[in-house]
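Asker: Pasting the structures here.
Read the figures in this text as sums done on the coordinates, not as results from a lab. Quantities reported herein were computed from a predicted structural model and do not represent experimental measurements. Cβ atoms are built from the backbone, for glycine too; each structure is taken alone.
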Structure I
Amino acid sequence: MEKKIRLRGKYRQLFIICLVLGLLLAIINVYVYIQSLRAGLVLSAFLVLYLFIVIMSYVLSSKSVLYDLVSFATQYGQVQKQLLRALDLPHAILDENGHIIWTNTAFEKAINQEKDRELEKSITSFFPALTKDKLPGHDGDTWENELELNYNGFDYLAKLRKISLKEMAENNGLIETPAGYDGFLVALYLFDNTALKLALREVDDQSLAVGLVYIDNYDEALESVEEVRRSLLTALIERKVNKYISSLDGITLKIEKDKYVFVLRKKSIKTLCDNKFDLLEEVKTVNIGNDMAVTLSIGVGLDGLTYGQNYEFARAAIEMALGRGGDQAVVKTPDQLNYYGGKSHQVEKNTRVKARVKAHALMEIITGMDEVYIMGHRLGDVDSFGASIGVYRIAATLEKKAHIVLDDITNSMRPLVDMFLNNPDYSNDMIVSSGQALEQVGNNAVLVIVDVNKPSITECPELIGKCKSIVVLDHHRQSAEQVENATLSYVEPYASSTCEMVSEILQYTSDAVKIRNDEADCMYSGIMVDTNNFMQKTGVRTFEAAAFLRRNGADVTRVRKLFREDANDYRARADAVSEAEIYRDCYAITICDGKGCSSPTVVGAQAANELLNIKGVKASFVFTDYQNQIYISARSIDEVNVQVIMEKMGGGGHMSVAGCQMEGISINDAMQRLRETLDAMIEGGEL
C-alpha cells in the first residue's frame with residue numbers, strides 16, 4: 001500500500017522543478033569540466049548530493065505528507081463542526097423525507113429541544129407548515145426554497161438547500177447504490193424575522209385609513225320631529241359621530257349636512273371591526289321625539305398604495321353600503337370587502353325624484369340605440385319576467401326593437417309567457433334564447449338587466465360583453481360581484497320588487513305610453529309574488545305602483561287564476577311545512593321534495609313563507625334538490641337578516657327574502673353547513 005502512495009498536484013510539480021534544476025546543473029557541470037577538471041569534480045560531487053537529497057525527500061516524505069494532510073483535514077473538519085455547532089444561525093440537516101439528522105446549538109434552542117431528543121424526528125412535528133412537498137429536490141429541478149414559519153411566537157424565514165449525495169454514493173466503498181441513484185440531504189437555515197415583523201406591523205398599524213359616514217334617512221328623521229328641535233337632533237348626531245371617532249384618536253370633518261369624512265389609524269379600524277361598528281347602534285339611541293330612528297352608512301378604505309386610493313376605496317365602500325340598503329358598514333381593501341351591521345329594514349323614500357331622473361336617463365339611452373335586449377336571472381321568476389315586459393313596453397313606446405332573453409321557462413312562469421307567444425300583437429322574436437341573442441346582437445345595442453345585479457347568475461352572462469350599453473334595474477342588495485361599467489344602475493333595496501320600480505319608470509317615460517292588459521297583469525303578478533300578496537316589504541309606493549297597474553287594466557281575478565296551484569305542488573309544500581325542524585327554538589329548517597312538482601324551487605319558496613306563520617319562528621330555510629343543485633329559500637319577517645346568512649353560504653338577496661345555490665354537495669351536508677353557519681353567527685354576535 002505504501003508503494004502505491006503517490007503525490008500529485010502542486011507538491012509533485014515542486015519535485016519536478018527540483019529535478020529540472022538538477023539537469024541544468026549537470027549541463028553547467030560539463031562546461032565546468034572543460035574549463036577546469038578540479039572544479040568539475042567538486043561540482044559533480046555537489047550535483048550527486050543534490051539529486052540524492054531531492055529523490056530521498058520525495059520517496060521518504062510522500063507518506064508522511066499524506067498523513068499530515070489527512071490529519072489536517074480531520075482537524076479542519078472538527079473545527080468546521082465546532083464552528084457550525086456554535087454558529088448563532090439555527091441550522092439543521094434533514095434527509096429527503098424531512099427527518100432531522102443533525103442540528104446545531106442555535107437550532108436546538110430555537111425549537112426548545114435537547115440534542116438527543118430531536119434525532120429521527122420529522123421537521124413537520126416542529127413546523128407543521130414545513131411539509132415534505134415543501135422540501136427542495138422532490139420535483140427534480142428545485143435546489144433552493146424558502147418560506148415563512150412561526151414557532152413559539154417567533155417568526156422565521158426558512159431557507160432550504162438541496163445537497164446531492166449522488167457523487168459521494170458513487171465513490172464510497174461501504175455501500176452499493178443502484179444505477180441512477182439521486183439521493184440528497186436538505187440544509188435548513190432559520191433567520192429570525194420576529195423583530196422585523198413587529199416593526200412592519202407597527203408601521204402598518206400606524207398607516208392611515210379613510211372613511212365616510214352618511215346619514216341614511218336624514219330628511220325623513222328631521223321631518224318626524226318638531227321644527228324647533230331639528231337643529232338639536234342634527235347636533236346630537238354630529239356629537240355622537242365626532243365623539244366616537246375622537247375616542248379612537250381620529251379626526252372627523254362634516255362635508256355636507258348629512259355626510260362626514262374621517263381619518264383613522266389602521267389599528268383603530270381593527271378596533272372598529274372587533275366592535276362590529278357599534279356606532280351604527282349608538283346613533284339609533286338618539287331620540288328627542290323623532291318617530292324614526294336615525295341610521296348610518298359607513299364606508300372605509302384601507303391598505304391602498306396611496307391616501308388617494310384609500311379615499312377611492314372608501315367611496316366604493318359607501319356606495320356598496322347604500323346599495324345594500326344602508327344601516328351598515330363596509331370595509332374595502334384591494335383584495336376584499338367586509339360587511340358589518342345591516343340589521344334594520346330599509347327606509348322607503350317618499351320622493352319619486354330619483355325614479356323620474358332614472359326614467360329620463362333610461363329613455364335617452366334607449367333612444368340612442370338600434371335595439372334593446374332584456375334579461376333577468378337564471379330560472380327566471382314572475383318578477384323578472386314582469387319587469388322585462390315593462391321594459392319591453394318602454395322600448396316599444398320609443399319605437400325600438402326589443403327582445404326578451406329567456407331560456408328555461410318554469411311552470412310558474414308558463415301561464416304568463418303563453419300570453420305573449422303566438423300572439424299577433426307581438427313579434428315572433430319578442431322572446432329569444434341566449435344562443436339566438438348572441439348570434440343576432442348588433443354593435444349598437446343596449447342590454448337591460450332586471451331583477452339581478454350579479455353578472456354570473458344572469459340568463460346569459462356572455463351577452464353583457466357584447467352590448468354597447470348596459471342598464472341595471474334591481475331591488476336586491478348589492479354584493480361584491482356586480483356589473484362593471486354599467487351606463488345606468490338603478491338599484492333600490494327598499495323597493496318590494498323590480499316590477500314596482502319599472503311601474504314607476506313607466507309613469508315618467510312618456511305621456512303616450514299605453515300598457516296593455518296582459519302586460520299590466522304580468523307586472524301586477526310580479527309585485528304580488530315578491531310581496532307574498534302584499535304582506536312583505538310593502539310601502540306606500542308599492543300600493544301606488546299597484547294602483548297604477550290597476551288603472552291600466554290589471555285584473556286581480558285574472559291574476560289569481562294564473563297562480564292557481566297544482567295539487568302535487570300543494571302537497572309538497574304541505575309536507576315540507578309538516579316536516580320542518582325548529583333549530584335553536586327559532587329557525588325553521590326543512591326539505592322540499594320537488595318530485596312531481598312543476599316548479600320545485602317556487603314551491604320551496606312558498607313553503608318558506610308558510611313557515612313564518614308558525615309562532616316563535618324568526619327565519620325559515622327550505623332546501624330543494626333540483627337539476628343537480630341545492631336551492632335554499634330563506635325568509636324572515638323582521639328579526640333576522642337572512643341576506644347576511646345567505647351571503648356567508650355564497651348567496652344573497654334581501655334582509656327578509658334571500659337564497660343561494662350550492663353545487664357538489666348533498667342536501668344533508670348543506671343543511672349541516674347552514675346549522676354551523678347559524679351557530680358561528682350566533683356565537684359571534686351577528687344574530
Structure II
Amino acid sequence: MKFTMKRDFKSNTRHKRFLKNKKAFIFLTIFCMGIGFAYLTSNLTITGNTSVSGNSWNVYFTNLQVADDSVEASVAPTTSGTNTTSLDYTVTLDKPGDFYEFTVDAVNDGTIDAMIESINMTNLDSNVEKYLSYTATYLDGTTLEQNDVLMAQKTVVYVVRVEYKKDVSASDLSENSINLNLSLAVNYVQSNIKPKSFGELAKVNALSDTSLDFTQISSESNGRGLYKMNSTANDTYPIYYYRGEVNNNALFAGFCWKIVRTTETGGTKLLYNGEPKQVYSSYKPITKNSYIDVNNPNSSFTFNENTKQWENGNETGGDITMYFSVANAGDYFFDFALSSEEDYISADFYKDGVKITDISTYGTNKNVTLELTNLTSSNVLSVKYMKYSYGHDAKLVFGLRKGVGATTLGCSNSGLLSQLSEKSPFNSESDSPAYVGYMYGTVYNYNTTSSTVTYKFGNSFTYSNGTYTLKTTRNNFDTTHHYTCLTSGTTCSKLYYVYYYDSPRYYYITLSDGKSVENAISEMQANTNDSTIKTAIDTWFSGTFAKYFTEKGKTYDNYLEDTVWCNDRSISDSTSNGWNPNGGSTYLDFSPSERASSGTPTLTCPNKKDSFTVSDTVNGNGALTYPVGLLTVDEIMLAGARSGMSSENSSYYLYTGENWLNMSAFGYFKDFASVSDVNNKGKLYNVNVEYDYGIRPSISLKSDIKIAVDGKGTVTKPYEFVVE
C-alpha cells in the first residue's frame with residue numbers, strides 16, 4: 001500500500017521573515033501495512049484471494065475514516081469492497097498544528113491467521129524530526145510490533161497520522177527546498193505463533209516482587225507490572241499477579257475481565273469488568289462553544305482556550321455550582337482535578353441532579369475521570385465546588401473529552417459499567433457478627449442494658465443442670481470479666497456476654513444451654529445460610545454467565561477451576577479484642593482488618609470452614625454451589641491498594657471511581673458488622689454490611705485454558721481466553 005503526501009510550508013506570523021525568499025516542500029511517501037504473503041509449504045505461496053484445500057488468505061482494508069479537524073486531502077485515500085490492500089493519498093500541511101489522520105480496519109476475512117513479518121520504517125534524521133512526525137499505531141496508541149497476529153475472521157483498527165508539529169520554530173526549518181521521501185512498510189505472512197496459557201506468558205514476562213512495599217500504594221517506583229511472588233518462586237505453580245496501572249484486560253465468555261493473579265494450581269483468577277463495548281480511536285477536549293446552556297454564577301469559572309478546560313480558584317471560600325449541557329450527542333470522558341496548597345476543598349459532579357462522584361483534598365492533588373456514555377443536549381451536568389476557608393492557593397479544573405474517529409469492540413469499562421447492573425449489600429442485616437459471613441449460621445443478635453446498674457461479672461462460668469454459675473466475680477465489667485447474669489447474683493438459666501461498654505450502655509449477646517462465647521462464634525460462622533451478595537452472584541452466574549456456554553452447547557465446568565474463595569473470619573490476635581474472654585473491651589476485629597492495617601497480604605486462608613469451594617473438600621469446605629466468589633483484601637493489596645487516611649489511589653487497575661465489595665470480614669463494632677470494600681477513591685475501606693455497593697464477581701480459569709495469540713491486554717486488544 002502506498003500513499004503520497006505533498007506538503008508546502010507556507011508563511012504565517014512566526015515564519016514570514018524566514019519564508020519571504022525561501023520555499024520548502026516535502027514529498028512524503030509511506031508504504032503502510034502492505035499485505036504480504038503466506039507460506040503454507042516451502043514451495044507454495046498464497047497471495048490475494050487464492051484458496052487452497054478449503055483454506056483462504058484474504059486480508060484487506062476497509063472502513064476508512066478521516067479524523068475530525070484533519071486538513072483536506074487533495075487526493076483522498078479510499079477503499080473498495082474486499083479488494084483494498086493499498087492506499088494512496090496526497091495532502092498539504094500549511095502551518096504548525098496541521099495534520100492528516102485516518103483510521104482504517106485491517107480485516108482478515110480468510111481462514112488462516114496472519115502475523116506481521118516485518119516493519120520497515122525510514123528513520124527521520126534529527127533535523128526532519130524537528131518539524132515532522134508520522135505514526136502508525138493500533139487504536140489504543142500501542143505500536144505495531146513484529147509477530148503481532150491478525151487472527152482469521154478478526155479485525156483490528158490502525159491509526160495513521162502525519163503532523164506538522166505545533167512547536168516548530170523558524171530556526172528548526174531547513175533554508176533549502178526539501179524533497180523528502182519516507183516509508184513505512186508492514187508485511188503480513190501466515191502466522192506460526194501458537195496460543196499459550198496465561199501462566200506460560202507470565203513465566204516469561206514477570207518481575208521479581210522482592211523490592212515492593214505493601215505498606216504503601218502502588219506507584220511507578222512501588223509496583224507497576226506483572227510480578228512473581230517471591231515466597232512461591234520454588235512452587236510447582238508460582239503465583240504471578242498484576243500490580244498498579246497495567247494492561248491486564250481480558251475477554252472470556254462474552255464478558256470483560258481484569259486478570260488478577262494465578263492460583264496455587266496454575267489457574268488464572270479474573271475479576272468481572274462489565275461487557276465489551278465500542279471504544280473510540282481517541283477522545284478530544286471539546287471547545288467552549290460545545291458547552292451550551294451554561295449557568296456560570298458571577299462568571300466564577302473561566303475557560304482556558306489552551307487546555308480546553310474550565311478553571312476556578314475560588315479563593316474567597318464558599319460554594320459555587322456551574323450548570324451546563326453539551327451541544328453534540330456522543331460518548332464522553334469527564335475529567336476534573338483539585339489542587340490545594342493547604343485548606344480543605346471538595347467538588348461534586350452531578351448528572352441530571354444525581355451525584356455521580358465527589359473528590360476532596362487537603363494540601364494535595366486529586367484527579368478523577370468519569371465515563372459518560374450516550375450523553376445528549378438534554379442532559380444537565382453540574383459541578384459544585386466548595387472551599388471551606390479563605391486564603392491559600394486552591395484550584396478546580398474540569399472539562400469534557402468527546403469520543404471521535406473509528407470504534408472497535410474493547411474493554412474500557414470503569415465506574416458503574418465495571419460491575420453488575422444491580423448493587424447489593426453484603427447482607428441485608430448487620431446486627432450480628434454472623435453477617436460478615438459469605439455464608440453464616442446461627443444469628444446472635446445484640447442487646448443493650450444500662451451500665452449504671454451494678455451487676456456481678458465473672459471471668460468464666462460452670463454449667464450444670466440448666467444453670468450457669470459465674471466464677472471469679474467482681475461488681476463491674478472490665479477487660480477480663482465479660483459474663484454476667486444481669487443481676488447482682490451469680491447464677492442464672494441464661495448467661496449474657498458483654499462485649500462492649502459505651503456509657504451508659506452495655507452491649508451483649510445471650511447464651512443458653514451451657515454455651516460459651518466461643519461456642520456462639522463457632523455457630524455464627526457455620527456455613528448454613530447464603531449471604532445476600534452470594535445469592536446475587538449465584539443468580540447472575542447460573543443465569544447470565546452460564547447462558548453463554550449453554551448456547552454454545554458447552555459446560556463451564558470444562559473451563560473453570562474449583563479454587564478456594566477465602567472469607568477469612570479468624571479473629572485478630574489483638575489482646576484488646578472484646579470477644580476474647582481473657583481480655584479486651586473493644587469491638588470484634590477480624591484478621592483481614594489487621595493485615596490491611598499493617599500492609600501484610602497473604603494468600604493463605606487460615607481456616608477450612610472459611611475456604612469456600614464447590615466440591616474440593618481437601619482444601620476447602622465444599623459449601624459453594626458455583627465456582628465464583630469475590631476478591632480478598634490481600635489480593636487487593638497485592639494489586640496496589642492500602643487502607644488509611646492517605647491511601648487514595650486512582651492509578652491502579654482496581655480503581656473505578658465507584659465503591660465495590662470484596663469477600664473479607666473486617667469487624668463488628670457495637671451493633672453492626674462490617675466487611676471490606678474498594679471505595680470510590682481507590683482505597684481499602686470497611687463498610688456496614690447493609691450498605692448497597694457494587695458487585696464484581698471473580699472466577700478462576702483452569703491452567704490449560706489458552707489465550708488467543710492476538711491479545712495484548714490493552715483496551716482494544718484484550719487477552720481473549722479461547723472457548724473451544
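Asker: Work out which structure the value 3, 12, 18, 20, 19, 13, 7, 4, 2, 1, 0, 0 belongs to, where P(r) over Cα pairs in 10 Å bins from 0, in percent was derived from one of I, II.
Answerer: Numbers: I: 3, 11, 16, 16, 14, 10, 8, 6, 4, 4, 3, 3, 2, 1, 0; II: 3, 12, 18, 20, 19, 13, 7, 4, 2, 1, 0, 0.
It traces back to II.
Asker: Right, next: Hey, helix-only ellipticity at 222 nm (-39500 (n - 2.57) for each DSSP H run of 4 or more, over all residues; to 500) derived from one of I, II reads -13500; which structure?
Answerer: This figure was derived from I.
Asker: Same structure again: So mean count of other Cβ atoms within 10 Å over residues 198-205, computed for just one structure, reads 16.8; which one of I, II is that?
Answerer: Answer by label: II.
Asker: One of I, II was used to compute relative contact order in percent (Cα under 8 Å, 6 or more apart), and the answer was 13. Which one was it?
Answerer: II
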